[in-house]
Structures are given as structure tokens and as C-alpha cells.
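Asks: Take a look at the structures listed below.
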Structure I
């Protein structure tokens with residue numbers, strides 16, 4: 001063992017701990033010039049390259065380290081982390097499992113493999129690994145927090161809440177655990193604490209790409225007395241559609257309501273009587289006295305499950321875009337379908353074949369981003385060319401009798417318009433749908449169809465088809 005190389009790499013590791021990976025890389029490179037077979041130097045430089053975001057180069061160096069020291073559990077663990085970030089999930093899993101075969105009592109590797117299984121939507125595989133990791137390292141706040149994520153994914157939100165709280169007892173300022181705790185609390189209906197915890201979102205990783213610079217002072221819920229207030233869309237379309245319901249309540253507090261949102265929502269939100277002006281990031285910014293990010297509105301109004309503003313419709317299609325030609329006349333009921341969302345709900349049109357086989361219904365696709373030929377040979381009308389924004393989608397929805405959708409922004413829109421909408425909910429639901437039941441607390445005209453098994457929609461779609469047959473019969477008999 002070369003003591004000079006060991007001391008140099010120790011210094012390189014200290015630089016890495018001090019968030020100076022380039023200095024680490026330089027030190028490791030000097031060691032490797034003198035000893036190209038130094039496995040620790042290859043590993044340390046690979047980790048440092050990972051810290052600089054150069055994952056392919058990091059992988060090259062970790063590959064060399066693993067070749068030189070194939071029995072090092074640590075090297076395989078680090079390489080698995082890089083493979084995960086490169087999206088090579090099965091390779092990452094293989095390395096983690098190999099690392100555990102070499103040394104099965106490393107809580108770091110156990111937790112890393114468990115996190116990989118969570119990402120792969122296999123929480124049942126993650127749970128025993130988290131248990132082992134916590135048995136070995138019970139004071140690891142992050143692992144307690146990740147166990148909470150796992151338990152919520154296993155439809156055990158109350159146990160997840162307990163795990164989050166255990167993590168916060170060890171790390172009270174951990175924003176990611178606070179944010180995840182907020183989702184679980186809201187899921188079980190504890191809105192009082194849930195909205196408080198939700199204010200931690202601005203410091204959580206989930207919000208790292210959200211603009212957190214507010215142009216005006218934050219509104220704290222006080223009477224507005226004629227002041228202008230800007231309501232700001234934070235993230236997704238669905239969240240914004242759900243939360244814009246508070247605009248009339250802000251008006252009742254004396255505010256002149258302005259909205260800042262994505263251009264695809266601009267025309268739709270302009271139909272709200274309580275909204276004075278709708279701006280987009282690309283348009284001139286309006287002047288206001290204060291502002292409020294939309295997902296803080298329930299907190300400002302002390303919303304509880306029983307006090308959710310449920311008056312619908314609160315969104316309407318603009319009168320200037322009827323799009324009557326997009327929906328041809330029919331003697332049958334018209335049903336709009338959306339089978340794919342941007343995140344958790346990824347199906348193809350063929351998955352809805354049991355629905356499309358039901359006679360005497362005119363089906364319309366409200367699906368955007370259709371790949372070529374997806375609707376070929378299916379009895380469904382493609383409206384994609386008309387779906388230029390959410391106002392256009394609303395204009396088409398207004399002519400339909402029922403919408404059936406995965407949990408997408410379009411499902412929120414249907415609920416906000418007061419349209420009958422059946423929403424297919426993944427096994428571990430989002431907070432807004434609560435943990436169980438068929439009623440949607442935020443949308444009185446919605447019916448929820450919950451996935452009965454993770455990653456399997458066959459049974460749920462079969463139930464939707466069964467109910468759609470009954471619905472069609474009632475519709476045709478005039479007894480809807």
C-alpha cells in the first residue's frame with residue numbers, strides 16, 4: 001500500500017465532502033498517472049464525475065474499479081447508483097444485488113435497492129429491504145422517510161405517516177419528509193395538518209424546478225379591501241384546474257383577482273367571472289399588490305374535507321369556440337375517452353377495447369400526443385386536431401354525455417365543468433382522491449374506479465365496461 005496515495009485520496013475525499021468534486025478528480029488523476037491499477041482512485045474519481053453530472057464518464061471509471069476489485073461491495077453499490085441515474089434500472093438492480101451478496105448487512109445498499117424498487121413501482125419488494133436497513137441503522141432519517149413513501153405506495157398511508165414522523169423526529173428540518181407527510185395526511189383526510197405540512201414543498205426536491213421567486217408579497221389570507229392579487233400556477237395543469245375554484249372566494253375577501261398561468265389555460269381561466277385578467281409567462285406581467293401560489297389557497301382558506309368548495313361548474317367553454325363541427329350528430333350517447341396521462345397513467349387505446357366493444361355509444365378520443373395509427377381500426381372519433389388548448393377541450397366536453405379518463409388534467413377539467421366523469425385511479429392514489437371510496441371529494445360529478453392491483457388495469461377496466469353497459473341502457477331509456 002502506497003501511503004502517499006492513500007493520503008492523497010483521503011484529501012480528495014475531503015474535497016468531495018466539501019462539494020469540490022473537480023479537485024477530487026484532479027487528485028485521483030495524479031494517483032492514476034502513477035498507478036493505473038489503483039481501484040480506489042478509479043472509484044473515487046468515478047464518484048466525483050457523478051457529482052459533476054458526467055454520468056457516462058463516471059460509469060467508465062466505476063467499471064474500471066469493479067474490474068480491478070470485483071469483490072468490493074462498495075464499488076458495485078456506487079456503480080449501481082450511476083446506472084440508476086443513467087436509466088439502466090435492471091443493470092442497477094443487478095449491481096445492488098451483487099453488492100448485497102458480497103456484504104448483506106450494509107444499510108446503505110439495502111436502502112438504495114429499496115429506492116430502486118420504489119422507482120420501478122414494486123413497493124412490495126422494497127418494504128423488506130427498508131425493514132432490514134432500519135434494523136441496522138434505526139437513526140437514519142432518510143430511510144424512515146423513504147419507508148413512508150413505500151408504505152403509502154402499499155396503500156398503508158397511516159403507517160406511512162408514522163414512518164414520516166419517525167424520520168422528522170430525527171431530522172426536523174427535512175423538507176422532503178415534510179412534503180411527503182403532507183401528501184399522506186391529505187390522503188387520509190387530515191387537512192388541518194396536511195396543508196400546514198404542504199407549505200414545506202418550496203424546500204423539497206419535488207419543487208426544485210419550480211419558480212420560487214414571487215413578484216409580489218405573499219398573501220396570508222387577510223381581507224384584501226380592493227387590492228389586486230395574483231394567483232400563480234405552480235406546476236401541473238390538473239393542480240391549476242383544481243385550485244382555480246378558489247378565485248370566487250378570493251373575490252369575496254375583497255380581492256381583484258389576476259391569474260398567471262400556462263398559455264394552454266389562459267382562455268379557459270378567462271371564462272371565470274371572478275377573474276379580472278389572465279396573464280402568461282410570455283405576456284406582459286400585470287401589477288398586483290400581493291400574490292398567492294395556487295396550492296397555498298386551501299391553507300389560506302383553512303379548507304377541510306367537509307368545507308372543500310364543491311360548487312360546479314366553475315369552468316366553462318368560451319362562447320367564441322363552440323367547435324360544434326368537432327362532434328358530429330348522433331342518436332347515441334357521446335362518451336369521451338382519455339387513456340394516457342403524463343405520469344402514472346400510461347395505457348394505449350387498445351386497453352379500452354372492452355369499452356369500445358359496447359354498441360350504441362359514440363366514442364370520441366380526447367387523447368393528445370397520439371402516436372401514428374394508434375386509433376386505426378378502432379370505433380372511436382379522433383378529436384386531437386381540435387385540442388389546441390384546454391378551452392377547446394372544454395368546448396368538446398360540453399357536447400358529451402360522459403367522460404372516462406385516467407387521472408389527467410382532462411379529468412379535472414370534466415369535474416370542474418360539472419360533467420359526469422369516471423376517473424381511473426392507480427392503486428396508490430394521489431392525495432386529492434383520498435385513500436378509498438368511489439366519490440371524489442373535489443368533484444361531485446366524478447366517480448372513482450380504483451385499481452385493485454398495482455400495475456394491472458384489466459379488472460378495473462372490466463368494471464368500467466360493466467357499468468358503462470348499464471349507463472347506456474339507462475341513457476337510452478331516458479332514466480339517467
Structure II
């Protein structure tokens with residue numbers, strides 16, 4: 001991707017203009033901005049790049065959520081939305097209302113930041129310090145996350161039979177914006193995601209204080225997610241198990257940490273939430289923002305799937321008094337943004353699914369019980385001893401536990417549609433017009449923005 005049309009690559013200051021946070025970063029920027037050419041020089045400089053909260057934490061793509069079956073919009077609300085959101089909601093052939101896509105650009109901005117760090121660190125003489133390895137590991141992890149998020153909306157879901165020929169994304173691995181990258185295959189895309197995450201895991205410490213920085217646990221969580229989407233369940237379970245051995249804490253919804261008296265139910269910015277492994281927020285789509293006045297109503301079938309004493313009905317949702325429908329407010333961001341990071345609840349459900357698919361039914365049920373005893377009112381919770389269809393139950397729990405987290409529901413629809421036994425057709429109706437999204441529809445892959453087609457000659461996704 002040719003970024004120099006948007007970013008003046010001669011000055012890293014332009015890339016770092018939105019860095020905020022500790023005084024040390026501000027002092028670094030103040031000193032560097034006095035120069036005509038700003039070039040990071042020290043380990044602190046490179047860490048400052050990765051600590052750009054606005055770019056790294058706040059701008060994760062959640063475009064896939066707009067196309068899911070977990071919510072619906074009234075006609076009046078639909079009419080107030082941006083054209084892009086209306087297009088995503090109705091699965092229109094055209095998505096972007098201009099030649100650009102903020103989802104593409106924000107994700108590749110993260111890629112550019114990480115490449116600057118990786119390239120810069122490679123030129124430093126002392127490569128053996130723990131600080132050097134920590135910063136380099138963060139860069140590889142964040143690049144893997146950015147590629148992962150891009151793959152979920154701009155290329156087909158991973159199918160072993162066609163991954164070597166299906167088109168993936170451009171895998172930019174250099175900060176030199178003059179080098180153009182063609183689209184890799186889906187297979188190559190996932191190989192790069194996994195390779196970067198493995199490199200990160202080798203470099204990062206297992207435990208760190210800040211949930212805004214990557215750890216070995218976070219890298220293993222990402223690997224578990226990537227292998228799940230590849231349907232390599234043994235590997236997904238392996239990494240999920242490593243995560244949960246190091247960090248297995250769950251929030252007990254019977255406790256006071258989850259608070260019905262607060263707008264968003266959970267601690268702001270993920271602080272003190274024992275489940276969060278790596279923090280991130282989704283960006284850009286007002287239709288699905290959480291809160292008491294959220295534009296979207298929660299799908300009634302989803303709401304009806306919660307048991308009577310399931311505490312998630314109260315902690316995740318609030319009732320609209322006029323209509324009786326539910327709005328989502330229980331985001332782990334604890335703010336008016338949707339959580340898009342990594343947390344133990346998701347990883348536990350990945351392990352449960354993989355155990356189920358491997359025939360380890362007792363292990364899968366144990367994982368379900370571990371989750372549900374923290375979600376069901378303790379006065380009535382009874383451990384599950386047997387289930388007729390364990391996999392179906394686990395997939396249902398994924399939907400109930402992670403309804404508006406990152407692009408997870410979108411990712412699940414895409415991967416489950418590859419199997420006829422779990423395929424799902426989705427429909428919407430507006431002004432007596434019905435819109436349908438059938439399993440494996442090309443519209444499960446969003447179009448690449450036209451400016452990238454024009455600048456880099458990329459092959460467009462069919463719609």
C-alpha cells in the first residue's frame with residue numbers, strides 16, 4: 001500500500017502527532033519537533049511510537065459488526081446514519097461512499113508504525129537488552145493484530161481447500177512507502193499473522209502491568225484466535241490452554257466489580273477488569289455504540305436465548321421503555337466505545353469449542369461451567385453434567401458472551417458458514433424491502449477502497 005499520499009514519510013513527527021500519555025513521551029515529542037527531520041533514536045523513542053493510544057488502542061476496525069445478526073435498526077435511525085453505515089447494514093454492493101476507507105487506513109497506519117519500529121530497531125547495535133526485546137515483541141504483536149483485523153473484513157474466511165489461491169491482503173513488512181505490495185494469498189496472510197505472533201511470544205514477558213501493552217499471554221491469545229479461524233483446533237486449544245494456565249481469572253457477575261448503577265456496567269478503560277489480556281476499542285460506527293441511548297436494538301432471538309437467571313441480561317443490556325427492546329451497554333471498555341481487545345472469557349470459549357470438536361466432552365463442559373458459574377445467579381446455578389449437543393451450546397454461549405466484542409460475531413458467521421451444519425442465513429427488512437445475506441455470500445468480504453486499487457493496482461474483491 002502506498003501511504004505517502006496521506007503520510008509525509010520524511011518526518012516521523014507526522015506519524016506521531018497524536019501521541020499522548022506520559023510526560024516522558026510529551027517531552028520526547030517537544031524536543032523532536034524542534035528538528036526539521038524527526039527520526040527516532042532511542043528505545044524510549046520507539047516505545048513512544050507504540051504508546052500512541054489514539055492510533056494503537058482506539059482505532060481498531062469493527063466494520064464487520066455492522067453486518068451481523070445481533071442487532072437491528074428502525075427505519076428512522078437508519079435514515080440518520082452515514083451512507084457507509086447504511087451500506088454495511090444492508091450489505092450493499094457498494095460500501096465506501098468515497099474512494100477511501102477509514103478501516104483500511106487506520107489498520108495500515110498501525111502496520112506502518114510497527115514497521116518503523118521493527119526497521120529502526122534492526123539498525124541498533126545492542127539487541128540483547130530486555131527492553132529492546134520487549135519493544136520489538138510489541139511491534140510484532142501489533143502488526144499481527146492489524147493484519148488479523150484486516151483479514152476479517154477484506155479477504156475471504158480461511159478455507160483449507162482454497163486458501164492458497166484466495167486473495168488475502170497486502171503484507172507490508174517495511175516502513176519504506178515507496179515499495180508496493182500486491183495482495184498475498186489467504187494462506188500467506190495467516191502464515192504472516194501466526195509468524196508475527198510467534199515472534200512476539202518469543203520476545204515478550206509473560207506478565208506486564210499495563211493492559212495497553214502486549215505480553216506473551218496476549219500473543220498466545222492471538223495465536224489461539226488465528227488457529228480457530230483456520231479450523232486447526234488442536235493448535236487453537238494448545239495456545240488457549242497456555243493462556244489460561246498463565247491467566248484464568250474471570251469476573252464474577254455476582255460481585256460488585258460489575259455494577260448495574262454505572263452506565264457501562266464495567267470498569268472504565270478496562271482497569272481492574274480481571275479478564276482483560278490486551279485492551280482495545282472499536283472505532284468509527286455510531287450505529288452500534290453502546291449505552292442507554294444506543295441507536296441499535298438487540299436482536300430478539302439473541303435476547304430470548306439467555307436463561308432466566310443469566311446475569312448477562314442485566315449487565316450487558318438495558319431496556320428501552322418506549323419499545324421494550326434491549327440496547328447493549330455492557331462493553332468491557334467501560335465507556336461509549338466497543339471493546340475490541342483480548343480477554344480470558346473469549347479464550348475460555350475457544351478452548352471449550354476445540355475440546356468439543358476433539359471429542360473431549362468432559363473438558364468442554366468443565367470450561368462451560370467455569371464460565372457460567374460467573375454469569376448465572378449464584379443462588380440458582382447448577383453445574384452442567386451432560387448436554388445433548390455440546391458444540392451447539394458452546395457456539396450459542398459465544399454469541400451470548402461476546403455479542404458486540406470486536407468483529408467476533410462477524411468472524412463466527414464467516415467461519416461457521418463453511419460448514420452446512422452450522423451455516424446461517426441473515427435477513428433485514430426496511431420499508432417493506434427485505435435484504436438477505438446468505439452463507440458464503442461474496443458480501444462477507446468488503447471491497448478494497450478505490451484509492452488503493454488506483455495507487456497500488458490491487459485486485460478488487462468481487463461483490
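Just so it is clear, none of the values below were taken in a lab; they were calculated from the coordinates. Keep in mind it's a predicted model, so treat the numbers as computed, not measured. Cβ atoms are built from the backbone, for glycine too; each structure is taken alone.
Asks: Where does the value 3.3 come from, among I, II, when distance in nm of label points 7 Å out along Cα→Cβ at positions 171 and 275 is the thing being computed?
Replies: On the way: I: 3.8; II: 3.3.
Source structure: II.
Asks: Given 9 as the derived value for relative contact order in percent (Cα under 8 Å, 6 or more apart), which of the supplied structures I, II does it correspond to?
Replies: On the way: I: 9; II: 18.
Structure of origin is I.
Asks: To test your reading of the models, identify which of I, II gives 2.1 for distance in nm of label points 7 Å out along Cα→Cβ at positions 403 and 427 when calculated. Don't jump to the answer; show the numbers that get you there.
Replies: Details: I: 2.8; II: 2.1.
Matching structure: II.
Asks: Determine which structure produced the value 177 for volume of the Cα convex hull per residue in Å³, calculated from the coordinates; the candidates are I, II.
Replies: Values: I: 177; II: 148.
Derived from the structure labelled I.
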